[in-house]
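Dropping the structures in below, format is structure tokens.
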Structure 1
Amino acid sequence: CGACTETCPVHIDLHHHLLHNRRNAAAAHPAPLEKLALRAYGWLAGRPALFSLAGKLGKLALRAFSPLLGTALDPARGWTRCRALPEPPRQSFREWWKTHEPEPASERDDDDEE
């Protein structure tokens, strides 16, 4: 859309750089580990109960490892040396959606007829 280029304070042609990088990434073959990770995600995402369990386990792991962040025992120290991990949300999107999901259109239409 070009919004990134429009808002860049030094007028770098960002959207063309992003398009160029995406084109190169699409033309390149994914690394074996990346391919495996994407295949595993696809398998997991197709199983809602396991996907939910994985999210909960990930949240627990993040809490369990947070005291190690920034120490020599930090398993992600190469990444966390210059970045901060975000706090895990109190509620997952799926949990939030259960309480905010709109009514299906057929139920709304039935209410209008009364």
Structure 2
Amino acid sequence: LAKEGIDSVRGGNGPAFIEFETYRHKEHCGPNLDIDIGVRSEEEYYAHIEQCPIKQFREKLQKDDILSESQMDDLEIKILKEINEAFNFAKESSYPHFDLDDEKTYAE
């Protein structure tokens, strides 16, 4: 699908919009799965985990000999390190100061 859009744009047919649907594995605002409160069933959750696009892409890269298991592990470690550094930076940073008087908060 993405290739078709890219080829169309490169062929001079103007811009393209590519939409992908995703599945939120965790609850909206926390670390839980929403199974215990009836938002989704355990079967639904695990069916979507099996269809995880990241998992599928990782398997394809390995199957097509594009990246070895070791290279993928190294990439994953690098990415997780970058994420953890960003979280630590955010936690250690002071809160920004906002001047929230009514004049600047609401549009007229």
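What follows is calculated from the coordinates using simple rules that are stated; it is not laboratory data. For clarity, every value in this text was computed on a predicted model and none was experimentally measured. Cβ atoms are built from the backbone, for glycine too; each structure is taken alone.
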Suppose you compute distance in nm of label points 7 Å out along Cα→Cβ at positions 8 and 32 for every structure in 1, 2: which one lands on 4.2? 2
Entry that produces 0.85 once FRET efficiency 1/(1 + (r/R0)^6) of positions 48 and 80 (r between Cβ atoms, R0 = 30 Å, to 0.05) is calculated, selected from 1, 2: 2
Using the calculated result 10, 18, 27, 30, 10, 4, 0 for P(r) over Cα pairs in 10 Å bins from 0, in percent, pick out the matching structure from 1, 2. 1
Across 1, 2, FRET efficiency 1/(1 + (r/R0)^6) of positions 64 and 88 (r between Cβ atoms, R0 = 35 Å, to 0.05) reaches its greatest value in structure 1
Computing helix-only ellipticity at 222 nm (-39500 (n - 2.57) for each DSSP H run of 4 or more, over all residues; to 500) gives -16000 for which of 1, 2? 2
With FRET efficiency 1/(1 + (r/R0)^6) of positions 56 and 72 (r between Cβ atoms, R0 = 35 Å, to 0.05) derived as 1.00, matching label from 1, 2: 2
